[in-house]
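Down below are the structures I want you to see.
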Structure 1
Amino acid sequence: MIDDRLGELHRTADERLRRDGQRYTANRRALVGALGDSDRPLSMGELLERSEGMAQSSAYRNLAILEEAGVVHRLVTSDDTARYELAEDLTGHHHHVICDTCGSVLDVDAPPELERGVHAFADAVATTHGFVVAHHRIDLVGTCAACTPNRH
């Protein structure tokens, strides 16, 4: 099952890159594989650890191409460190919990009732302001357990 999911992920990435006139190189495949194996957005350091032998400059260049093709999404958190994840249409809709001390990011799912409320709010904003809502995201910013002093 996991192999099927990763196989489909690689096929989709290849299609999107070809559509943009790009090739799905070994380095791009390694980056997509590392992100596909992760349950949270990864920093450049974490991506390089999981993509042995890849130069940082090559990783940045390839991530920019993958982002342009709609395969990767870049998040910049309060510590100004970029973290990367697969585009939401490849992984499923989710939100983030972001630590404003260390910058760690975790993916979280919202309860269905919250999602319904957000959709109703988006519809109301669209009606009131003539705005077309493409999507939404909710980032909860605070302090993670590792950074909270004297946590009980």
Structure 2
Amino acid sequence: MKIAVQTEPFDLAAEVAALYRANPKVGAVASFLGITRDENDGHAIQGMHLEHYPGMTERALKRIAEEAMTRWPLIDLTVIHRVGALKPTDPIVLVAVAAAHRGDAFAACQFIMDYLKTQAPFWKKEATAEGDRWVDARASDDAAAARWNVK
């Protein structure tokens, strides 16, 4: 299991390959790559700054990943989230899950991403032509996480 919070870019192909390379038990890898957009809620975005609490954030991501490992028979997983200054088209988050079968990999990947959006302590500030603004939590993210029934 790899959990990382970092400012530097990551290599998508290398991270995914690391999950299955030399492991013949892996039959599926599902991944989600989140990318910084140039628009949000009708506002043009020039850039974004992500803040977090070091240590606390990594522990939260690890708890989410460990919960996924208890729910599905996973072989390995990687969660990488960037922080600091980002511009449109920059990759911001990677969730990649290796399992013997695709259904487990898909479900676990979606679960991790749904919980990451609601439980991981990140704060996003967008730079717009009107000035900087903090991004509020979305009810749709809470609804997506709620369907997994985590206590």
Structure 3
Amino acid sequence: MVIAHASDRGDRTGQAGFSLLEVLVAFIILALVATALFRLFGGALGNAAAADDWTRAMLVAQSRLALAASALPLRETTDNGTEADGRIAWRTTVAPYVPAQPNADLERASEAMPTRLYRVTVDVRFPGVGAQSRTLTLTTLKVGQRNPA
């Protein structure tokens, strides 16, 4: 038979467990980590919402640009409106294309042609971060009749 002594069992003479200071330090570390994670997730949600707004604005701009550029006959015009939810406003402009530095000979030659280039532009305004609004602009060139009836 084996008799165990108190020193063989590993009994401590002091108190067992965590001190109040150790518990408070652990809670502080946990609170700092939780705060950092909440900020990270909050920023990610804000970025996802901004990406969704950009995507919706791009889709509106592309559809309005395709609609304006496919009009027959193509003529100078301006149109504007808002989407159903009122968050996205758009403006479509069709105007004759004028190059930045036109060649005089090329301009004279193009006057005799029955067609001309038109610049089709769509500006889309949508809410951005905070109270600022953002603008997205898409532009294309399209050939149309010079003087449509």
Given a value of 9.0 for mean projected area of the Cα convex hull in nm², calculated from one of 1, 2, 3, which structure does it belong to?
2
Could you figure out which one of 1, 2, 3 the value 32 for relative contact order in percent (Cα under 8 Å, 6 or more apart) was computed from?
2
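Readers should treat all values here as calculations from the given coordinates under stated rules, not as data from a laboratory. This one's a predicted model, so the numbers in the text were calculated from it and none came from an experiment.
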